[in-house]
Structures are given as structure tokens and as C-alpha cells.
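Input: structures, listed below.
A short reminder: the numbers here are calculations on the coordinates, not readings from a lab. For clarity, every value in this text was computed on a predicted model and none was experimentally measured. Cβ atoms are built from the backbone, for glycine too; each structure is taken alone.
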Structure I
């Protein structure tokens, strides 16, 4: 076939992955693996004829978005095949691609019968069923869409439940499947079933993390998702108002590499007592039009603008020094993007939030919203959200409940500050290896906090990776004041998308991957370009866990404590504080933020306090000392952080200095 594009096909719970072309490396055959119950690939039954040429042309036109020409050639090829080779194995795929062309041109009445025929013949893949549901949805057949989507989600759940998949495999698969769960939420809301949509929203959050937490605590299999009464009971038990966000787009995942343009924000307010409040906020007034193929989504762009406005926009390059800053000469934060976030996230629901300033509000974000510094969102009156509420966040309601159920029983207190001599940053093309600078403020912070906790800190050369890791499992409180590094792939942002808008895609190399149940491993390239870049939009490359804490190296370690190493520990900690830079960031996925926060939660920590940007040394030390002083008085972690922020901003009023830290997990 030379460089001709052809598909390998899977029947049953099926997906399609790109055929191994000469432009792929030899490792593709094992690295690009379908995850499916299907037994084998069907044979390709199309001769090298004019029909095959039509199919190839139509495919190229389809992926180049020339839908008029693709429709014409698909129709012609289908008619000829049905006359000459009515049993050809290509017919179902061509039929599906023609239906996809109709969907992409909003010809839903033409797409629907083709997709229904495939379903009746037992030839519809799971992606095909999702497209059938999409056609029903846009035709207003909401009940039919719900019925089909129930089958789709059952298939996706079954694929992710396979025993041969590890934690990050499941995260990777859900990245490809999340659009189906979002379409179900939209379908339920369209029918007025907002409580059912809330349960579906919870089902679409942090499932891999929840499974890991359950297995760690009891060894039991993954429990079913929470029901709405269970969600209400958790709000009551935690004495918190749950604010649960779900960001929805138009439901399109037809090509498999579309940029999501967020159209609606669904918000549920679940108080400790009383009825659930539901709010739909249209997002179109905040941004018009649709995003180009390789751009960030509008909401992702707004969060990026927020980082720029704060003067903290940064991204990992290999292992980069997103280190704790040692100067207070920082630019003042611009309030403009923060005000937009307030108008989107808080203003529509503000009357439903508790009036008492010490009352706890727990935000359950989704996607880019994990980057929101909720504490610093400015109200029209000139105050900040932290002035009105004690704030925590959680990856899901079920993860929050599991953290509260954990009973570690540890009593120790481990305080680490200013490790020296810290490990060298590796060289890159432009710089030589370099040592991370010392953090005198972190050392003073560790000494002061150790005094408050009645323990002896590990500082300087005592704070080796080996010593810290050996002591961590026995600790109730773990406080690490050091450098944090965000070792993201330099070619990708934290949403997993290429930073170069002109980066070559797999489609450019005529390699087409239909996501849903595909995992691509390491050391794979398409057209000479690493698949982490070329297949970034398809979300099929296995998710990695970025995040590193710098400790003192010794003869038995390198000084880098990675997220992967942390996740493998067995911790009993009630509270972990990562008083370092960027510790709350990582790869943003449907399972939450994959990085240091998730690693500590997965290892058994009940609560993790982490930062969203490069924190300044002196204000951070002041904030942390104030936190422990307040915690000794109020015995509630979120309230202690609230009061510590209010104390710190009196001396360092810019939000850059006091609002970087978020509390993730249970608060008591």
C-alpha cells in the first residue's frame, strides 16, 4: 500500500487505530495497543481498485475538513461497493465515516439512519454509538440519546475495568472517553433530570484515583459511583457546602482531535442541610466563535491569562527550576482575568453560598478549573472570596469521603526545610547543569514550625531523600519546605497540548487514530515527530505523572523525590504541606491533576496543601507559620488556612504573595 492510509478494524466493543506505516518507528506495534474485548482484527476486503482510491481521497478530504468532497466520494464508494462487493468489510467503516461527515456539517437527519442501520446490524463501534447518541441529541430525541449513551458508558466502564491496566492507563483511557459522560450530562439536563446529571458528573470524576484509594484502604474493588442522597450525606457529614462544577462543550468528538469550546458551566450547590441548587451558566457571552484546531480552549486560555496576570506563568522544561522564589520584588497581580473568573464561577451562585465567613465551602473543579486560585477571586465590593468563606477543593465527592474515612493512626511530625546541597538541575541545550539556590526563608520556616509542632526539623544536609522517605510513613503531619519543580514535557502545556501551534500532527502524516480505547506508549513517533506531540489532541498517549521535590542527595539517592516515588509509599498522614513552588500543578486530566497532589492522596494522605505557582520565599514562610498557629486554635484545616491568608495579606497584600496555596481533601 506504500504510504496509503488504511485502517485496522476491531469488531465488538471496537475502536480503530492507525495502521503501522513506514513513517512510524518499529516500536509502534507493541506501544500502540488497543484496549478492547474484541478478539481480532477483521480482514481488509477491498481490492486495489478505483473504489479504494475513492475511499483514500474521501479519508484525506475528511481529515482535511473538506466535507463536501468527502461526502461525495464516500457516497460514490459506498454505492459501488454495495453493487460489486456487498459483503466487503470496508462498508461499515465507510458508512460510519459518511455519517460522521453529516454530523460535522449538521446534517443530523441524514446521519441518523446510517448510524441506526449500523447499530441494527451489530456493526456499530462504541464511538459509532456515541455518534448515534449525538445525532439523537441534536435532533431533540433526548430519551433516545440517553438510552444509547447508557450502552456507551457501560462499554467504556468495562474497558477501563480490565485487570491488566494500571492507574495511569485508566486515566489515559478516560481522557479519550470523557466526552461521552459530558454528553450524557447535557442529555439529562435537557430532560430536566438535573439530579441524575449531578450523579453522572460525579461518575465522570477521579474514578482511577477513587479505585486506588479504595484498594489501599480495604482491598475491595471499585465501588459504584455515588448516588445523589449519598452526595448530600457527605456534605452533611463534612459540614460543608459542596460547589460542584461541570464544564460542557458542544459534545463533538467526531474527528477525535477537536478542540473543545466550552459552551456551558453546570453548577450544583449541595449544602449541609436543605435542597440542592442547580445553575446553568452559558459561557458563550464570555467568548465568541469557535477555537481553531490547535489552540487552547477558551477556558484554558482564560486560566493561562490569569497566570500571566499574576506574573507566574511558567511551564516545566525537562526538570526546570520553577523554584521557590527568594525575592519579594515581584510584579503586582492584575485583577482583570480574576474578575472574569469571579463572574463566571461565583457571581451566578453567590446568593446560594453560606453567609457566615467561617463556613466551609468545598469546590469540586473540573479540567482547567483546578488552576483557579479561588481564595483570590475578587468580588465587586473589593473583597476576596477568602474573606467570605473557608475554602477547600477535592477531585471528587467520593474521593473527599474516602479521605475522611481514612484512619491512619500515625502520631509523628516531620518538618523539612532548605535541603543542601540540593541536586543539580540537568543541562539542556542552552544551559549547563546548575545547583538549585538555597532557601533561607524555608529553613527559618521549618525551624519555627518544628517549634510549634514540638519536633526537630530536618534541614540542610540532614534533609536527604533517603532520610525523608524513611520517616514519612510514620508521620501524622509532613511539612516539606523546599524547591518544587514541574517537570512537564517542554513541548506540551499542562493540558497535554502542544505549545507550538504549528507542530506536526499525526493527521499531517496521514495517520488517523480513532480514540476511545487506545494507549500509545513511549518512544513512538509519527512522521518523525514524537507521538506525545503528534497525537496530543487524540489523548491516546499514556499520561505521565509530573512533579518533583528537591531534597539533599546522598550516596543512596539522587535527591529528586518524584510523584511516581511518592505514589508508591504507604502513608498514614493526616496533613501534608508542600511549601514549595507549583506543587498543585501537573497534567490536568479528567481524573484531576496528575502530579504531586494526586501522588500524596494516592499514597494515603488525607489532606494535601499545595501551591499553584512559584511562591515567594518570605511571604510563604509567614503564611505557613500563621497556618500552624491558627490550626492549634480552630482545629479545622480550611479555617486555619483562611485565617493565615488573611493575616499574611495584611503584610503582603498582593494576591501573588498569599493566595497560591489550596487545601485538597478533608478539613477536620
Structure II
């Protein structure tokens, strides 16, 4: 791609993959339409003119910084036609388990591996194809396992290596695969690598991290090496008195960033991947994997970007100069099995379309690579995950999670029309060499039903209705669905009343920042309550009762919900429950290839509150999926279409759709 200069025009900047993603992200953050940059008046402006016009807002160096950043990323995604390459993970339904909140087997109040194994039949009956575990490696738990002190050991409260091996085998025996969470952007400060680095900053392990000396006589009271901000509040640097060094930590103080520019670090991560794949693990979801490459010299962040995106310095690492090469290397040297490698201990049995099981399948030659990629937009996401790029298989694009102009912390109601427009835009921009992850919940965000309904999430009829709509979108669109535990029973946010009830380190960091900015105790808590990750992390609701069947002890995080009808036990026997709706959706997806590899064609995309699309297989099988995204009646399109309703909240396709109505119909 041609290099940009100050003489380039806005339209050329917007034609650049990273340029488009950055501009789209800025507009999304500001709650503005893309017409702000695509209209001829703005599109034809030279960047030098834009600099002069906007310098009072964006600062004097913003345009030059942007040009340098874009020119460092010359790759352009290729949109290919033709058939889509098949893969097991494109056909699979993934289910994220947050281990410490799924099932406790020993009464200590913390979920564990043996507890998960005891619930594998439930997951198999739901129709899950692959279980994804949030971190279970040894950790001091400053950030609930995302601070790893030993990548080859199991966290004591989670169980033993034997428990892990039994869980892997249990998944495979039931026809399910299993992937683990790999946190490789940073480690725990209690990891042996960091202990060695602190003991000898100039030794070999000192270069495993970003250790920087302070000024002569430094005691930690001076200025840190740059102005970067931590995602958990405050400076991204911590003074380590034992080493007389500053250490970079984009997250908690006890999570020092690893230096991927050091080949020894990359070899360590590759060997960790190989270790677990030999035990039968089928791949990894890699935490904040796009942060692994930092700009050489770690320059100061642009103040405007920092103010707009909340995190000063982010432009220097959210898509770093070596990101793509490091991912290709990791795939080649870590995730690809050597031809002479011993086969894994076990592999998943093949599951037939009707759900019955066949013999174990051969080991996949390459383990699955799923990237958590905060800040990455559609175009750079394609560069990271297209099948012909040799990097990741899937990425999580988080732009779908919050409304334009909002953040996780800002109070707002989520409009399902945004989810519709987001996924339509994504589907329209990809080719047969691209594949997307479909999700709306995870362990880091409040529950979608509560975000849509607000205070009405206590209404059981509305709660069930919204959960059905969301599940239908995730499980019938083109892409790979990822469900988060409890989503299938319409989980909602909890009624926390004070900070002492929370356990989320991110929430405590946000609360401290708000109080430092002058917020009252009540005001700070109100904002934290809206966005705390603990809404998603409370124990799974298995059955009615004080601890919901999760533990015989005191839960590590106390649930704050008194609803009836929203536990697994209460929903299992109810054919009209949300749980059984999800089961039927997953079965439909498995039986009919139109819902996996089939083409997608949107119907009346401009119609507010009406969301519909056709899914058509290569064999000609055609399905209509249509939903009312609102609590009011809306007009139905294609009423004359001859089709048979296979799954729906109604059996007839009348002129009007009832509030939150869903219909999945086979076209004759």
C-alpha cells in the first residue's frame, strides 16, 4: 500500500486498513456516523489541512503520529470468493467456563476442575462442541488467574494436574474439545522469571520484561519512563525497589509485561503451548494477544488519543510493529505439531449430526488459536485471522459490546439494533477466507439481558424473551458461536449494594480513580456497579437455594439474586424454558449445514427493530431467521413467503410480529 504523507487525503487514510479501524473506533467512541469522514467535503481534505483545522482539538502532533503508525502497517486484507475452507472450529459451539464460579467439588467455596468434570454431561446435553476454560494455571490470584506464576502447574484451589488430565479426557470422551486461556502478554510478579529478573536486572531474565532504570538516586518518587496509563488505573509503571528499576505493567501492579522482542521469551511461550497440546489440549484463547509487540523505545503516548480512549500510550502497542510476524512464528513453532511428535494423550470422539458419538478423531496438525484483541477493528482483525495469513484462527472484536459513545462504565441501555448493524457490517466486509467469532457475553462484561432491559430485567417474561433473541442471533448467523456460562439460562446482573461485596480488581481500580477525581462514595459506586465484571463472575445458578447448588461452603463471590425460575434445575424440565430453547437452537445448527457454512442474505436491513436473514446451503436448503428486537409489535416482511416454522415463539407468521418474537422457518 502506498505510504501516506501530509499531502494525502482523508479518503486515502480511510482506505488504509488500520486507518479505517482507527477512524471507525474514534467515531464509535464519539457516537458519530462514518459519514463524518466519507462525505466529499471531509474525504478530500489533505491531512495537512486536517492538522491545521483540528490541531486545537487533537493536538499539534496527532496527524504525524497517525501517519507514522499507518505506514508501519502496510499489509492489506484480501477478500477472496469461492468455497470456505472447512474446519472443526467453524462448525463448533464454544462454551466459556469461568472455573472458580462454575462448580465447587470440595466445599471450599471456589469452583475447581473436578467440579467442571462433574458437569460435563450437562454441557454435552446442551450441545457444546468445545469447552473453553478461563485461567487455571498456578497464580496468586491478584487478577483471578490472569496473573500466572507457573504455566505448567495447576492453581492449588483448582485441583491437581491429575484433575486437569481427567477433565481433558472427560471432554474428549463426550465428543467435546477443550481449549485453555493462555495469558502471555504478562506474567505474575511471582513467576520465577520475574524473581530472577529482580535479583539480577542485567542478567538474562532482566530482558524478559521491560525494566528501566530511574534517575540517579531514584527511589520511586520520580517520573516513570513514559506517560502510559494502566488499564487498572494509574501509571503503567511500577517502581521495584529491590531491582532499582521501573517495570512496565499495563494491567495490575503484579502483572509485569513480557518482552516479546526477546527471542527467549517467544521460545518459552512456544514450549508452553507444546507442553499442553501433548496432554490433549486442543488450542488456546490468548489473552490481549495483540498487545505483545510494543513500539521500540516505548515513546510517550499522544495526549488526545489518551483522553479519547482513556489509556494514554495505547497507540504504541495495540497493533505493534512485530505483531503479525510474532503470531506467524508462534503458529509455526508452537501450535503446529512436529511430524515426529508423539500423539496427544487423547483426542475428541467424532460427534455425528444427530449427536451420537463415533471413534476418536486424529489429532489436528495445528492447535486452535483464538485471540482476545481489544482495540482491534474489522480490517486489522482480518489481517490477524484470515485463513491465508498463517496467524490466528479467530479473534474477538469487542466493538459489539457497548453502544456508540459509551464504555463499559458509562450507564446506558443496549439497543439490539446496534448488534444487528454491527454484525451485518462485519458480514458484508469479509470474504470466504475470513471467519468471525459470534459473541455478546464473557467474563469481563455485565450480562446482556440486563444491559438491554435495564431495571426491567426483573420481569421474567421480558428476561426470557430477550435471552431467546440474543441466543438466536449468536447461534444462527454465519460464524462460530461463543456462549458464556449462564447465558443459556438468561443470567442477569446482580444486586450488589457496596464495594465490599465485589472481588474484581478492575472495579477497585476504577473506584479509586473516580474517588481521586472527586466523585462521592455513592457516585463512584454507582458507576462501578454498572460495569463491574463481577456481574458475570458470580457462581453458576444450578438449583434454587442460598448457594445455587454451586458449593456446600461459602461462595468466594456471593450471588445477589432472588429470582425464581432461572436455575438449571428449574428450566431443565420446562420445554419452553430458555435452556431448552438454546438446546434446540444448537441441535438445529448441527443438523443443517445452512447454519454453519451457508450463505447469509439480510432482509430489510434498514428496518428498525426487525432483524431477518436467509441462510442457504450449497445444496439449496434455505432458511429464514427473523426477530423482533423490541418490546413493541413490528411489521413482518415477506409475509407471502411459503415456509414452515421449525422453531419459534409462534407457529404462524402473521402480518405483525409480537414483542421479541423469534421465528426460524424452512423455506419451501
Structure III
């Protein structure tokens, strides 16, 4: 047998990514989206359907559409609804499960998405963008004013841009709810307020829907989300929550008496753990089912193979005594069953990343989309009664695994200076020989309230294939290790989190003698970019660094980022107008004179989360002081460049990073 080759940057083209699995109501079939990169340097996502018992191979269901998303079986198992583009706008399509062509059932002038079937299989709830008060949803209902591409942008709101979005800027349209009858294709707009409405679920009798929205007058300042129930016929609604929390994904119980949902009350701002809640619709009594648990709901694991994968939300058991949901905990995301008596049990708890699931309680069955550090993702069928792994039903990257060496990392745990345990992973290089010395790259995740996990990272594999040890840690501020841990970096950026990472480097050097202490590199994106900047400004132990979509100056970040006006207060503890000195204290730019490490700066020019001016300031300051640096700007690229950016840019980005480390390490 020939030796497997190391993974290459352009193997991204050979990786098949499975997303959004859906189990048919009778439990016999599974639908999913399979994404690849085609020869035109474009993503292509198609709908596939296969049997759950292995008697039928996967069948491609779509051909004329390039980017299919959000497949949903009708409750009567006759159709699959999905979203695909028509005339450059997303619309809802139906395709018969027994064969035939798909047909668009919406003609929304600003597109349609997020389909949710009514239990009687007669209607589909969906979202569309409309201006407040506009109920003309279709392109043939009234004249649509053509936009003037050179017209000035008129801004009245505090929050006027968002990353990612099609333009980066928000307009006067809001996400509204509508329903379409699948037979007549008649569409009814249900909401028309100046608020973004997120669909939840239908009541069992198909007469009401549950949804979430922020309808406060000062919604840009008060970042909450309330739950509502709306009568589809009368359009009358009631609010279930009191404007004090962030609540989402409301799902009716089977008997229609309760709603399960995710949420928290902002006790720790953006670092507050999301919990599983229920509300009794009649009494409005709220209950938190897992308040004392350290896991985060739903999935918060970070990878680089998919971006913005929708979470399926909570699922009620047949008897309404349990709720199923995914939980991220100690580097894994698993599927759990939570009882109304607050008992928590794992259903699918193998080490890895459950990034998608679909459950049919009546069939005692779930389909799980599951990734590990050596597998970008496959589907498993598992029962709901135990924590067995279940049966794998796809193997979409079989050819890649046969040809390419994929490194399985070693889990590590180090001790911070205050005794806290810091969890992470260490990848050994391709062709590892314990008698050799290897350079090491410390890779730092973004967020910071997120989690490296037992999931596939093409970038980490590529670093290892290039001869590097890779260290990926979850310092304080990361999710998955409890409320105190995730909250610990707030107000202390560059303090305990920095010391956690440096202690991890020190202990890795002690435990793994094959790491060359004189050839250390560091990289990270977003918060990880901030920390990369901070590290090279506070130590000269790293001989090369690459900062990605980073923060360098909290003072300017406050006014230029789409989240800056509230994120600086949430994370640093103040804003520009109250204490600019504190923002400057936590800004890596303040310490730029200390930087001696060669620093490569990579940024997307359409990044509205950490705008490119953050990179510009850092680059000019370094270059003005004759420091070793280079600035690479990717056009038309937002904050998601590494996960969903133009494929050729993703290749170039990774090659630039490796070339920089090769030059200096």
C-alpha cells in the first residue's frame, strides 16, 4: 500500500461538506445538502436523498439549482421544500418525493427563506424582507422602484451595518413572516412592523405560529429578543416574555400547551450561557431546565468547513416529557435529552461535533451530522434511547481519506497560573519522528465566547502537513467550561486569557520535547487576531506571527464595527465616551513600539465586524517604525473569509500564512 500524501491547500476542492440533515416523518429517508467547490471557483450545494437503512444509495434531487439550502420534509412525506435562487433571488421550491421537477411556490420581490411546514402539510411559513407596512410581497404586485446604485446611503439608525450581509449595510427593509398555500400558491404576509421576525414553529392545529423578535422602540440599544404567538387567521398576537432577555427558537409541545426555547437574561452580557427554557402558554410560567449545567446551548464549536449552519432548535419527545437539543461542553458538541424534571442525559455523546440533527420521536430515531478532527462530516442514524454512536450512513469523503494523511490530534490539558484547567489539542506534523525537532504554531480562536472542539479544521491539517506542531487551546473566555470560565476574560482582555495561552505554550514545551522552543509562531482571527497582536506586543518569544481580521484599536472599533458600540462595553467594560483611556489600555496598537516579531496582517476589505481600518492602523504604525511586516487585503471579502469566502481567496490566504511561517520559522 502506497504512503498517503500530506493534505494540500487545494484539497478544499476535494472535500464534500454535508449540511442540514432532515429525517423524513416516517424515519425511512434522510435529505441533506452536499456542498462542493466546482471548476468555476464557486460553491455548489445540491439536495440529496437516501434511505436510512442502507437499501438505497444517495440520490441527487436537484440539478438546475446551484445553491440549495434548508430542505424540509412535509409532514405527510409527499414533498421536500427547499430554498434556491431564481432570478438571483432565493425562493421557496417544492419537489415531490416520489419524483418530478421542482417548482417555485414563492415569487417574493426581495427573496424568501427559512421554510417551516404547517403540521397539516397545507402551508409553509417563511421569511421575506419588506419595508414596514408593505404587504405586497410578490414582484407582480405593484411597481418595484429600481435602486440607484450611486445613490447616497441615508442613515438614521444606530445600527446601520452588519457582517455578513450582501452589502454590509442595512436598508429600510425588515425580516417579515408570511405563509404560502402550497396548492394555490397564495401568499399572506403576517407581520409588517419595523422589526426582524425569526420564525419558530407552528402549533399542532396549524392555527398559530411562535416566533421571536425585538420590538422595543430602542431596539438598537436594547439587544433583546422576545417570544410571541401569532394567530395566522386574525394576525392577533401575544407576547410571552417581558423584554428582559434574548430568547429564540420557540417550539410548541405536541399537546400545544407549552413552548420550549433557548435563551438567557443577559446577566453576563454576551458571555451569558444560553439555557433551555419552557413556558406554559396558559399561565405564562417560565422554567429553566438546565440552569446549573456548564454546557452552552446550542452548538458553539468553531470549524472552517461551514459558516452559519442553522441550529435545528429544541425538539419535544412524543410524550412531551423530554426535550432534545445539542450542547457544547468541554470541547465536544453532543445531543442531549433534558427532562422537565431537569435530568440531563446524553443521546449521542461520542467525542466530536454534532453540528446538525433531525429527530422524529415517533420513530425513536435521529439523524446526526457529525464531524471529528479527522472527518469533515458524515451522517449517522441513532436511536433516542441510549448514547450509542448509531450507524454511519454516509462516507462522502472516502476518496480523500484513502489518498490523504489526516492527523488525529492529541487532547491536552494544562494548568493556568491560578489553577484553572486549560483544555486544547496538539497536532503532530506529517511524517512525525520523535527524534526530530519541529516548529510550533499556536492558533487562537475567535469569539472570544466560542470553543475549539473535536471537529475538522482544514487549516490545522494544512499546518501539520507543512511540518508544524499545532497547538489549539480554549483559554478563559471560551464556552464549554462553565459560566465563570466564559465570563472571566470580560474586562480583562490581554490579562488572564493571555497568561492562559502562554502557560499552555510553556507546558507544551515541557511535555513535548520535539517542539523547538526557538521556532514558535502564533496566529488567530477576530478575537484571536486581537490576541495575536497583543502577544507579539508583550513578548518576543514568537519568531513569526500572522494576524487575521483582527482588532488593534478599541477606540476606533467602537465607532466603525457593526457591533462596536455595544461590544466594547460588554467585553472591555466601557465605551469611547465614558473611559477612552481604558479602551486604549487594552488596545494592542498602544504597545506597537514593543513589537519585534515579523507580523503578517491579513484582512478582508468588506469586513464590517472588524473593519479593515483596524489592520491599516496596525500596518502603518509598524511600517512607520521600520518593523518587519506585510499587509494583504482581500477584496470583496467579509469577516467569514476563512470559512465561506471565495474559494480561490481561501487558497491564497492559507498559502500566504504558511509561506510567512516557512520564511521565519
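When distance in nm of label points 7 Å out along Cα→Cβ at positions 63 and 87 is calculated, the result is 2.5; to which of the structures I, II, III does this value belong?
Matching structure: III.
For helix-only ellipticity at 222 nm (-39500 (n - 2.57) for each DSSP H run of 4 or more, over all residues; to 500), the calculated result is -12000, so let me know which of I, II, III that is.
I
When Cα extents along the principal axes in Å is calculated, the result is 77, 65, 60; to which of the structures I, II, III does this value belong?
II
For distance in nm of label points 7 Å out along Cα→Cβ at positions 95 and 631, find whichever of I, II, III sits highest and give me its label.
Sorting by distance in nm of label points 7 Å out along Cα→Cβ at positions 95 and 631 in descending order puts I first.
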